[in-house]
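Derivation of every value follows stated rules applied to the coordinates shown; laboratory data play no part. Quick caveat, the model's predicted, so the values are computed rather than measured.
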Structure I
Amino acid sequence: MSLPRGFATDAAYFGAAVDFLHRYAWIYREANTSCLKSLDEMPGYMKDYFLELSNEQLNRFPFVHEALEDCPEEVLRFRQEIANLTPTQAAASAAGESPRKSKRNNCKMSIKKLHEIDKLASHIHGHCPDTRGIIDLGSGLGYLSEALLQLSDNYLILGLEAEEQRVQTARERTTNSNSISYEQLLITADASCRARIQEHAAALGLERAPTAIVGLHACADLSISAMLLFLRMPQVRCLHIMPCCYHKLALTEDGDSFVNFPLSRALREAMSAVAAPARCFHRPFLRLACQQTKSRWQSDARTHMAHGSQMFQRSVAAALCDEDESTRVRRQERPQTDYQDLQTFASIQQKYQLHSCQTGLGLDWRPEHERRFEAISQVYGNGRGARLAEALTCLQASIQLLCENVLLYDRLCYLQELAAVQQLGLTVRYEKLFDEKLSPRCHVLIAQKL
């Protein structure tokens with residue numbers, strides 16, 4: 001993830017991105033199970049456009065760096081804004097071979113996991129020729145550590161994992177190796193945790209050896225802890241981590257903001273310039289940033305319509321409820337065979353059970369619920385709701401990479417800011433490493449001290 005062409009400074013980019021996301025926050029502000037609120041906010045020109053859109057054009061819409069014919073001027077401007085704010089290199093395919101099946105230590109792993117381990121291990125090995133020590137954060141069952149040791153038996157590897165059972169399993173898998181040590185530790189960047197890491201590293205003989213910090217799934221705040229440890233541990237010369245699970249970032253004590261987002265001065269200043277930034281840069285924003293990418297968007301017309309219909313139906317059922325009511329899907333007597341089955345209030349009653357939020361007990365649907373349903377049907381009947389719900393999903397797919405770029409580039413800028421304060425020279429960049437159809441979180445953060 002990087003600064004898109006056309007922007008000279010980080011401040012200019014973040015300012016433009018924040019302004020765009022603030023204006024179009026209705027696309028992602030609500031959970032898709034409450035998408036009716038978003039559809040109500042969708043501009044009329046977009047509704048008109050998507051209601052007439054062919055399936056071919058619907059499939060092409062999220063690919064904003066490609067031309068799309070017969071678009072109204074307002075839609076063209078919308079797509080162009082996204083294209084300008086999304087670096088083209090972030091949308092490019094990962095270099096290297098296609099994923100393939102392989103065998104590793106007789107373990108059962110998915111093609112996705114094998115692909116990730118092989119790619120990242122090869123990448124680390126190729127980019128860290130002088131590295132002796134490896135600190136594997138969130139080492140899990142030790143698959144990445146083992147893959148690295150297979151590439152070079154000169155590595156000394158410290159695997160750190162918060163879950164004790166995984167540590168025990170990893171140790172059992174490597175009983176014949178003196179080059180790997182697995183320890184249970186909840187990783188933070190504070191002084192006490194850093195001291196524990198140094199103790200474990202010293203036990204392996206890594207007090208002063210050139211060391212790399214790596215992580216295959218540096219979930220949520222672990223990515224930021226890895227960045228800070230990289231800066232604060234003198235023997236650590238390089239960093240190779242795959243950030244993921246952005247939606248799990250920790251909140252501050254007051255619950256109004258995130259501990260580790262935004263981080264950089266440039267993004268914090270850009271966000272302070274808009275009204276109510278917490279309504280735009282909240283958990284749903286982070287969730288969109290780590291959704292599936294547009295690489296898996298394209299489908300046939302029936303699949304799109306079925307998905308939109310299901311999403312719209314869930315939203316309608318939720319919209320019928322009073323504040324102290326909720327709905328649950330009833331156990332199906334028979335499989336749903338057609339997306340048009342649930343276009344009447346009777347079909348809503350058949351599929352969804354009404355419940356009291358206070359007692360959890362089931363409730364009967366009332367005439368007031370039916371009146372609300374009829375009012376919604378007046379606006380979104382005859383398949384309009386399903387088509388527009390899928391249009392909303394299309395818009396989310398269109399801006400997903402922009403959201404992810406803002407979040408990840410913020411971290412890169414923050415790392416550069418901290419290094420400048422320490423007067424520490426370094427290079428830092430993201431590189432697309434995985435096949436995003438298998439692994440949507442496919443960008444590795446690479447940092448090297450000079």
Structure II
Amino acid sequence: MYDPLSDTQLESNQPSPNSYWEAHSQVHWPHTGQLPEHTDVLVIGAGYTGLNAAITLTERYGRETTVIDANRLAWGCSSRNAGFVMKSTGRLGLAQWQQRFSPTVARAVADEHQRALELIQQRLEGAADHCDAQYGGYIKLAHRPRAVATLQQQFQTLKHYQQPVSWLDGGDLQDYLHSQHAHAGLKFDDCFTVNPLKLAATTAQQAAQAGANLVEQCSANNIQRLAEGWRVSTSAGDISCNKLLLCTNAYTANRLLTELSGRSLPVLSSIITTPPLTDEQLRGCGLQSQHAYMDTRTLKYYFRLLPDKRLLMGGRGAIRGRHADDPFYAQHLLSALQRSFPALRSIHKWEHFWSGWVSVSLDDYPRVRAIGDNLYASMGYCGAGVSFSALAGQRLAEAAMGDKLPDLPYYKTPLKRFPLASLRRLGQWAFYHYARMTE
């Protein structure tokens with residue numbers, strides 16, 4: 001599998017992942033075009049961020065916009081994720097935003113996350129089946145007794161900021177799941193789940209309808225500054241542009257752009273799905289199909305019951321891309337599932353197993369901003385980007401058009417460079433082992 005830290009570029013014509021979404025979704029992609037010699041605005045990356053940037057640039061500003069992707073549209077994590085639409089991004093909760101910055105910033109961050117959620121809801125209105133959205137909310141689980149107090153503190157902070165959240169003690173949780181690793185929970189009623197592949201296709205359709213030129217199988221291999229604007233050499237030829245938006249997040253090759261080199265840690269997140277659960281298994285695990293779940297581990301597990309009664313389970317995968325498809329990591333997820341739900345110990349094999357790259361920033365929150373003259377980038381969602389990446393695309397387009405963005409850290413400061421960036425993988429390996437020993 002492509003590895004952003006070791007591969008010099010992302011090659012075109014790569015196969016789609018062996019995901020549940022690819023196997024069980026009927027999606028309709030828009031017509032794609034050819035690479036022109038010049039465009040006003042060039043967007044690299046046709047995932048949620050790039051497509052939403054294109055919608056904003058064409059609909060609101062009437063700018064000629066071309067979006068290129070190295071493979072099929074939304075080939076990266078926009079079509080691979082678990083479909084959790086939540087009011088968050090990065091790894092910071094509101095209490096941490098308050099501590100690092102101020103209560104005013106924390107409240108503004110909460111408002112921005114609400115806008116992101118509403119933008120996804122707006123996109124779903126254009127989908128015939130609403131992208132299989134399930135509106136049951138999201139439950140954050142204390143995975144062991146000593147995590148309950150921390151979760152209770154988070155609950156108090158969330159209530160202070162008037163967030164729609166409720167507290168679930170161990171007894172309350174019996175109405176939602178029967179797990180050995182669920183001792184208390186926070187239920188966020190306004191979060192929901194979708195089919196991420198359908199969401200990506202719907203967003204691509206809306207971008208094409210707005211007038212964006214979408215170009216597939218067009219890998220960006222070199223970026224060169226011109227006297228006015230930029231030239232990008234691609235696998236389909238060269239293209240010049242007045243403004244350049246980089247929306248490739250974790251899939252950005254380490255050497256593509258010096259302004260971003262060493263400022264992100266690409267991390268693999270892996271997912272399995274089980275065969276459809278029997279009625280007996282459903283009663284035993286107590287899951288309800290309309291809810292999304294994630295625990296409080298440092299290396300989190302997340303899961304949801306799909307509409308067809310298959311169970312999706314995800315967590316951190318391999319460290320290097322060449323090991324991404326190793327069955328060891330699928331078995332690791334299945335074993336974690338069986339430990340959490342004794343009623344599912346009779347499941348001995350997964351049906352689908354796939355992985356995707358997420359971008360982790362050094363200080364745990366993304367940046368969406370100019371990184372040079374007429375050069376803009378969005379990166380660092382830390383695996384929590386389904387809703388925020390859509391808003392990030394809109395904000396990036398606004399920045400490119402000279403509009404003032406909200407006064408938030410996301411939009412003000414550059415991504416920090418990792419110390420000893422060449423040793424990021426070694427540090428990741430050590431962190432994973434430490435986290436697993438202490439959890």
A value of -9000 was derived for helix-only ellipticity at 222 nm (-39500 (n - 2.57) for each DSSP H run of 4 or more, over all residues; to 500); which structure in I, II was it taken from? II
If you rank structures I, II by percent of Cα pairs over 17 Å apart, for residues 138-177 alone, which sits at the top with the largest value? II
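Of structures I, II, which gives -0.73 when log10 I(q)/I(0) by the Debye sum over Cα atoms at q = 0.14 Å⁻¹, for residues 354-417 alone is computed from the coordinates?
That value comes from structure I.
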To which of I, II does the computed value 20.9, 68 (Rg and Dmax of the Cα atoms in Å) belong? II
